[in-house]
Structure I
Amino acid sequence: MSDDAILYEKDGPVARVILNRPERRNALTDPMFTQIVEAYHRAEKDDDVKVIELMGKGDTFCVGFDLRDPDLFYEGADVGENNVRDGIYALRFRTEVMRDMMFVLKPTIARVHRHCIGAGLFLTLVADFAIASDNTVFGFPESRYGDAGGVWCFPFVVMQCGLKRARELLMTGRKFSAQEAERFNFINHAVPMEKLDDEVGELIHALCSLPRDSLAFAKSFQHEIYGTLGIPSFFLPHYTIHPLALQIKRKPDEFDFRETIREKGLKGGIEERNKRFSGRYWNW
């Protein structure tokens, strides 16, 4: 992966953080998470910047984690091969970067188009605002790898769209439309693709009209409210529970995505997954 997988551009009071792997549909890696946080902190320290815009280069926002290496995808948290400590140490990194994105002291806007899947949707969850093109496909597909929806973002999804809807989206892993994402409160607005930049621009203009101190106070006050609601603790299950969840045993007739990749390669693993998960809820 090149060092320019994340781009940083400044346009007056706006800092644009750009996912720059269009050839991989902006599939994410851990170094990219580090670069995103570094870019956010760079914008945070620049007094000329009032708003941070997160976007994807090319024809899609983000399709989630890069699945080409199953060990990297699982963040080395195979406690069967290593130990619980290794899993906790490795997964804590992802917890910390997601938390840092949420707690940046300048407003963040996710500009979303075409695909917003898995880890890409996590980026949207921790943004202050999100605006999407109306042809965007959303989804939490982890269950299609045999994980049954036991992911760190469950409490965030519950908070935004309610318990029963959260179960449906995370345990079935079904895809959903931009119109549903707006109704479920994952995004602020769904607009035609040709109007996406204008809609984001209007929100940027509204935010940039406010005083710098007012924006900083508003964000810090919101973070205080997060604390009273217990939101910071939502990040903890990712590195405390996930390493143990990876020890779930699969019987011969149950699907194991990682082992299937090892046996058949990524393309074969995806083909096997798509055969296994069919029907209205699973259909992608």
Structure II
Amino acid sequence: MLPKELVRFKERGKQITILTAWDSLSSAIVEAAGADVVLVGDSLAMFVHGHTTTLPVTLEQMLHHAQAVGRGFNKQKDQQPLLVCDLPFLSYQCGEDKAVAAAGSLLKNSCTAAVKLEGAEPEVISVIERLIRMGIPVMGHLGLTPQSIHNLGYRRQAEDKIEQEKLINQALEIESIGCFALVLEHIPSTVASRLRNILKIPVIGIGAGDDCDGQVRVTADLLGLTEKQPPFAKPLINIRELSIEVLKNWVDQRSNQKQSPTTKASQQESDY
């Protein structure tokens, strides 16, 4: 699927579903579930690599995961979900040339068809414009931007009128320079709803209310694989606890099983 098809989804009133994946196993699952878009998000820095923020993950690691995700798709190429990959911290903040090289390497060496980057500061706008001119589709991201944690924290954004108007103006600029979609994270639902009606490109919410053109979620959060989830991504099932319980039962059974020397020898032979 091409990025521009998401605009057609919005025009038809079709809700867009985006789920994250980080390896071939998770990508096969979300593809089978019917997600329109699969995002290789830099949140994998936290639940895959064990970091406390998204900042440490590198471009090389994002490429590694994007390649694994691509290998997990089972459908024919034209029926596969759109694969979008986050540009990690410092891969686009240091100038246009570095950003083009980073985004280009993802598209050239994996199934990635578009990149996502955070913010709408003048420097970021220049980067987005350059990427799009070079033929690299871009998804924008405003509101809570995790790469700016040291400035913004993890609190909800655009709480007052001034910040709301600033965000709306940034969203309009994101659209005007050619982004094919915009993620709004952890902002008031009234602002997201307003932008959905103003913008022609899809507004994708995460903690931004239901009145959006689509929703994106971290798959590990929805499945209850992570110990803690944000308030806007409650688990649909607690696979972590279920897995611990099942595996603990297996470990306990094996640990408590007593075998005679003869039984052990027979068991060893049957294992080969």
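Assuming 17.8 is mean count of other Cβ atoms within 10 Å over residues 104-111 as calculated from a single structure, say which of I, II it is.
On the way: I: 22.1; II: 17.8.
That value comes from structure II.
Determine which structure produced the value 6, 28, 37, 22, 6, 1, 0 for P(r) over Cα pairs in 10 Å bins from 0, in percent, calculated from the coordinates; the candidates are I, II.
Values: I: 6, 28, 37, 22, 6, 1, 0; II: 7, 28, 34, 17, 6, 5, 3, 1.
Corresponding structure: I.
Rule-based calculations on the coordinates, nothing more; no lab input. Remember, it's a predicted structure, so these values are computed and weren't measured experimentally. Cβ atoms are built from the backbone, for glycine too; each structure is taken alone.
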